[in-house]
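Asks: In structure tokens below, several structures.
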Structure P
Amino acid sequence: MAEKEYIEREALVDHLENAKEILWHDISLSSIYAAKLVDIFLACVKVFPTADVAPVRHGHWIECNYGLTFECSKCKYPTEYSLTDYCPNCGAKMDGDKNV
């Protein structure tokens with residue numbers, strides 16, 4: 001199963017509102033129908049349930065003491081144990097520092 005993707009409802013509503021404004025400036029019948037369709041989409045988006053999500057922090061393990069210990073690139077949490085996919089201290093996902 002693929003990872004879920006999340007969007008910000010407010011940003012989508014703003015984008016649809018802008019599209020509707022552009023459509024209303026065109027007096028063709030197809031633009032009027034399209035603007036009405038955007039209204040339907042907006043109504044659906046506004047009532048659709050939201051998910052409680054938190055932003056993902058990305059980091060990587062930094063080798064210290066000639067490989068005897070490691071620390072998290074985000075919170076500097078030290079560990080001597082096997083490297084995990086997530087920092088046990090701050091929860092950063094250890095897949096590299098991504099600018100996401």
Structure Q
Amino acid sequence: MIGVVARLDVKPDMAAEFEAAAAALVKAVNANEAGCLMYELYKSHKDSSCYVFMEKYADKAALDAHGKTDYFLAAQGKLGPCLAAPPDIQSFAPVA
């Protein structure tokens with residue numbers, strides 16, 4: 001099992017565009033990736049420009065496959081211009 005948290009800081013004037021593209025990505029991932037056990041987007045209560053994708057994959061192969069899907073690659077072109085800084089992506093191993 002692999003957990004991933006991807007923090008993204010979005011330009012304030014691009015929030016609506018980011019959320020629309022991200023929602024489409026979340027829908028595609030959840031509909032098509034059996035090895036992705038969770039793929040959700042959250043927005044901070046404290047900082048309206050801070051979003052996180054919380055992800056959980058069955059194994060490394062599922063994570064690798066996710067990054068190669070057509071819809072993930074296409075979403076990068078839509079999400080990238082909305083970002084105020086490079087994303088902070090961290091992966092985690094389960095403890096218990």
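Where a number appears in this text, it was derived from the coordinates with a stated rule and is not lab data. Please read these numbers as outputs of a predicted model, since none were measured by experiment. Cβ atoms are built from the backbone, for glycine too; each structure is taken alone.
Asks: Name the one structure among P, Q that mean projected area of the Cα convex hull in nm² of 6.2 was derived from.
Replies: Source structure for this number: Q.
Asks: Matching task: 0.05 is the computed value of FRET efficiency 1/(1 + (r/R0)^6) of positions 24 and 80 (r between Cβ atoms, R0 = 41 Å, to 0.05). Pick the structure from P, Q.
Replies: P
Asks: Moving to a separate point now. Between structures P, Q, where is mean count of other Cβ atoms within 10 Å over residues 48-55 highest?
Replies: Top value of mean count of other Cβ atoms within 10 Å over residues 48-55 goes to structure Q.
Asks: One of P, Q was used to compute relative contact order in percent (Cα under 8 Å, 6 or more apart), and the result was 19. Which label is that?
Replies: So the calculation was done on P.
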